[in-house]
Structure 1
Amino acid sequence: MSDWNPSLYLHFSAERSRPAVELLARVPLENVEYVADLGCGPGNSTALLQQRWPAARITGIDSSPAMIAEARSALPDCQFVEADIRNWQPVQALDLIFANASLQWLPDHYELFPHLVSLLNPQGVLAVQMPDNWLEPTHVLMREVAWEQNYPDRGREPLAGVHAYYDILSEAGCEVDIWRTTYYHQMPSHQAI
């Protein structure tokens, strides 16, 4: 896939936004000035951030030109940057870095997470949600089919695990609030997926 399709992505916007809503509810900040939404996609999570902190300066970052175009159209009061999350640098320290379903696509979390923490102000919050569906039957089957079709490099690596992320963030000086949740989606048939 060369780029994401915003229309297809937003077809399941309620399902895609639910983890972001629940993650945002756990962010203990009241006064927020600078926010980055990493992997902002078409802006659905950015809109949630803007609703909670309407006066904040919110920057959405995504590597997909189509997603950035959709986000800019939907949220003209926010700034959007087409960039690789790993290379993007904010102009000032951030109060909040929010990443809903984006960091699982990037490698080297042992380096990435401490780097992200270094972009925060001293009271800043790194709020991350990553789907951990590596062992789910659908994803096992996708990898098997990709392998059989000679696409062995398609997909992503498994996440490091809850204990590893606790260690990574603790060693970076964070107070860690970590949990694991399973979301189920009822579909009328396999064609609806």
Structure 2
Amino acid sequence: MNENSQDQNFHAPVDLEDLQPLGLLLDEERGSLPYALIHGEALVACAAWALGESGVQPVDTGTTWEEIALSGEPVVLHDPLCPMTPADFIAACVLRAATEDVVVVAVRPVTDTVKTVSDGAVGETVDREDLRALASPVVLPASVVAALPDLPSVHFDQLVPALREHFTVELVPAPVQARRVANLDDVALLEALTQR
């Protein structure tokens, strides 16, 4: 993912008193990994706690998109595969989405070596400077929620390009704690990084 906007690091506590953002914890189609343990708790539980601590009201399972849209509130899409995303970062993303009326997408720098591939042959190394890895959350301002007939995808790698076709999307650098996990080794690494 290419970064289209530069942003300053904003992780100071944020007060969402005037907003009542709703949150969807996207654990479907992610296998059993959201239920792996980090610091003795399921990833999905850690992600849910971060939503609550940020001032976001989790949406009950079974709530329709139409009901969510009628609330007139911003919606936070949080991936439990980014379980340690700090609550203050989530709140700052909500505030930015609501005040600037833009979709806010958390991203991390790409640290792996990336190569081009053409017809099965490995080619040149891609400059990582402009590449970003999706993190969590993705925050939709109320205007975007109202304009969507449904959530286009529960997978951020499909959702973000779909949103970019119709809405302004701002990429916001996420803290290291918000890194995405793809397997149990990643969970162990994140646990070590977030040890208190």
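Work out which structure the value 18 belongs to, where relative contact order in percent (Cα under 8 Å, 6 or more apart) was derived from one of 1, 2.
1
Given -8000 as the derived value for helix-only ellipticity at 222 nm (-39500 (n - 2.57) for each DSSP H run of 4 or more, over all residues; to 500), which of the supplied structures 1, 2 does it correspond to?
Of the structures listed, the value fits 2.
Of the structures labelled 1, 2, which one yields 1.1 when distance in nm of label points 7 Å out along Cα→Cβ at positions 30 and 46 is computed from its coordinates?
2
Who wins on distance in nm of label points 7 Å out along Cα→Cβ at positions 126 and 142 among 1, 2, i.e. which is largest?
Ranking 1, 2 on distance in nm of label points 7 Å out along Cα→Cβ at positions 126 and 142, first place is 2.
Any read-out appearing in this document is the output of simple, stated calculations on the displayed coordinates, not a laboratory observation. These numbers were taken from a predicted model, which means no experiment stands behind them. Cβ atoms are built from the backbone, for glycine too; each structure is taken alone.
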